[in-house]
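Enquirer: Structures given as structure tokens follow.
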Structure P
Amino acid sequence: MPFLTDDQELIEATGALVLATGEVFFGRGSGAEGTATAEVCFNTAITGYQEILTDPSYASQTIVFTFPHIGNVGANADDHEESSPQAARAARGAIFRAPITSPSNWRAVDHFDAWLRRKGIVGLSGVDTRAITRKIRETGMVNGIIANIASDETVSIADLCKELDAFEGVEGADLAKVVGPLARYAHSEQNWKWESGFTPLDDAAHHVVVLDFGVKKNILRNLSEAGARCTVLPGNSTAEDVLALKPDGIVLSNGPGDPAATGEYAVPTIKALIESGTPILGICLGHQLLALSLGAQTMKMPQGHHGANHPVKDLSTGKVEIVSMNHGFTVNPETLPAGVEQSHVSLFDGTNSGLSVEGKPIISVQHHPEASPGPQDSFYIFRRFADLMAAHNTEVKA
């Protein structure tokens, strides 16, 4: 399949990436056929490509994998992170340095390229991912379009540019409504273990209501691991919907898009939940929405943080942990009101990575304490939240 450039030159390739800044990269198409228009970001993780591509927080994004060899562990159903059929609308595209590797892992049940096709993710390999990453680092995240059209047609770069121009971008977009669930559901499955796989929680100590803006399965599993059964509600649920379930705690989940846009309907609800005195845990987008509800502001980041190797400091203990991150917006710490303190900071660039509220059982983190993929240094966040729920229940009963 040739591509026709603006100079009327024919380029023999099966795939291409066109950036809004004008650069064009030709390579080998993979995954689903067609085009994918999205914001392009890079991810520095060397493992967990399937978990990354099924993370609902990547809705309307194309991911450049900086690790060159992708596909060696294949794909399997256990490593999906989307938690509802709507959340399957996660990453739109994926870009690799080398052709997709054949699977060589005992857990693999599918070739990664075949899995991409079924998931509707457009892929591109054989391009200079280092050059794309450096472009993003120097100028910020940029919109782009991937083309993978397996036919004898000639595809015009000019036509791809027109399609790209129609993409409105992520800033100002409420994408949580795209990936969130349509109805309430329950969850009590715990983390995967070597001997038994996923097992149900038999004896729950707490009941947690999760406002789902695009929640990852491993957040729900870690809550169950900490002794909580979960009732998951759509992110546009009201405070009355949440409190009617009499939860011991409330979790504001991760999700995609601009927190200010989602906050138009979520902030009034969260303010009412704060006033209820119920313990609250915010994660990623949920952390940003909590900050907005407390009176702080959020802002777009030039490159965002995407990877499984980010150092973060817990200011309450002095501990440095390596965490998984995936966000393109951040809380502006200079706008934090009195009584709201930073609990964690990124050691890469000093951006905010967590909050606590004086005198209230409220904590939040910008990073992903559930990992998947990534190190498990931050699993303690779920235990800390369980301790807040236990202490609050003791106070109420007293």
Structure Q
Amino acid sequence: MSDKSGSTQSLALLGGSPVRGPELQWPAWPVYDDSERKALLDVLDSGQWFYAGRVAQFEREYAEFQGASYCVTVNSGTAAAEVVLQALGIGPGDEVIVPPYTFVATASSVLRVGATPVFADVDDTWCLDPEKVAEAITPQTKAIMPVHFGGRICDMDRLNDIAAEHGIPIVEDACHAWGGRWVGKGAGTLGLCGIFSFQLSKNITAGEGGAIVTHDAKLADMCRSITNCGRAIGAPWYHHVNPGTNARLTEFQAALLSCQLRRLGEQTLVRERNAAILNNELEKIEGLIPQPKSNRITRRAYHLYCLRIDTELFGCSREQFVAAANAESWPVGAGYPLPLYEQPVFKDHPGRSRGDACPMVEDLCYRSAMWFGHEKLLGTEEDMHDIIHIAEKIKANVSALRNWQG
């Protein structure tokens, strides 16, 4: 049996019994059932495995789900970013402002079109700081690419004001924000366009895949041409008008995604409810800081549950906290180990020399950031209270934990 008798029990890391025993399992991912099996077999038996009706169907469904006029599917979120930047004509000599706390593809996509990623710091939301974005703009800035990190939508009101003032488009990296809403409008529709990923870890998945959403018909047509080997809509098959690539989604992936999408609304509500339990209780523990909320976020997509530790207030290092939590069977981790500008691919790149280091990102990477994946938020309320009990137990035993060296 799991030991939940009180926070005064010794930590499992130091020889005590864990809050969660091995008989308690966290929800598995991906979630699927016979609807996915049937959909895949239907495609298999149809013999139409390539660019038939399933891709078009999912594009209509996803555009409606996000509140966009157009959806263009691609084979990954990384490809989505590269395709959009190419469609916007961004290339050598141009700059794109990105956060350095994100997956590498946000910034590497800029390199892939020959442009320069310019790193601007984040604020306490873990998302781009609009004032740092304003400071980073130059005549060479051709786009701003905010990341809705963990599903927490950026301050799009302020970012849109800054972008409009300078005539710069916003490309939302919404790869964590399926179903998210900002004042009722869908993530990805708040700027010029948005990109999404359907990779295996994501909240809606076909193993791989991605999408571009927009209200701009001309941009959607250009993105579709680029993804389809440079063909124009309605043109002959061997007629190529743009330097495109093959970034198409398959019928099998589209069939899976249509099934996944039907669950996503309810799953999003479950994640929101469970995250609210955690937010309300963990913020009561001195030294723990959940990712801030905003009343402008009218539906929150949680790809990650994000939490910072103030090591002085809490009383131990992040590494000690994570080790203790893991020993209690709470699978929380420390997140990205480096700001992107310290990764080898960017370290000597001109974009790094555009300003000072990003202190908030460095604090997240080196000292304070912790997160765990969205599938845990599909657990029960008791699971959420286990997380709370573990955090309280660590806090109660922090004096003993400070002496643990690993």
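What follows draws every value from the coordinates through simple rules; no lab data is involved. Quick caveat: nothing in here was measured; it's all calculated off a predicted structure. Cβ atoms are built from the backbone, for glycine too; each structure is taken alone.
Enquirer: Of structures P, Q, which gives 15 when relative contact order in percent (Cα under 8 Å, 6 or more apart) is computed from the coordinates?
Expert: P
Enquirer: If we compute mean count of other Cβ atoms within 10 Å over residues 179-186 for structures P, Q, which one ends up with the highest value?
Expert: Checked P, Q; max of mean count of other Cβ atoms within 10 Å over residues 179-186 sits with Q.
Enquirer: Comparing FRET efficiency 1/(1 + (r/R0)^6) of positions 75 and 323 (r between Cβ atoms, R0 = 41 Å, to 0.05) across P, Q, which is largest?
Expert: P
Enquirer: Given 0.98 as the derived value for Rg/Rh (Cα atoms, Kirkwood Rh), for residues 91-282 alone, which of the supplied structures P, Q does it correspond to?
Expert: Of the options listed, only Q reproduces it.
Enquirer: Once Kirkwood radius over Cα pairs in Å is calculated for all of P, Q, which comes out largest?
Expert: Q
Enquirer: Then there is this: For distance in nm of label points 7 Å out along Cα→Cβ at positions 35 and 291, which structure out of P, Q has the highest calculated value?
Expert: Largest calculated value belongs to P.
Enquirer: When you work out mean count of other Cβ atoms within 10 Å over residues 211-218 for each of the structures P, Q, which one comes out largest?
Expert: Once mean count of other Cβ atoms within 10 Å over residues 211-218 is tallied for P, Q, the winner is P.
Enquirer: Could you figure out which one of P, Q the value -11000 for helix-only ellipticity at 222 nm (-39500 (n - 2.57) for each DSSP H run of 4 or more, over all residues; to 500) was computed from?
Expert: Working through the options, I get structure Q.
Enquirer: Work out distance in nm of label points 7 Å out along Cα→Cβ at positions 11 and 315 for each of structures P, Q, then name the structure with the largest result.
Expert: The structure with the largest value is P.
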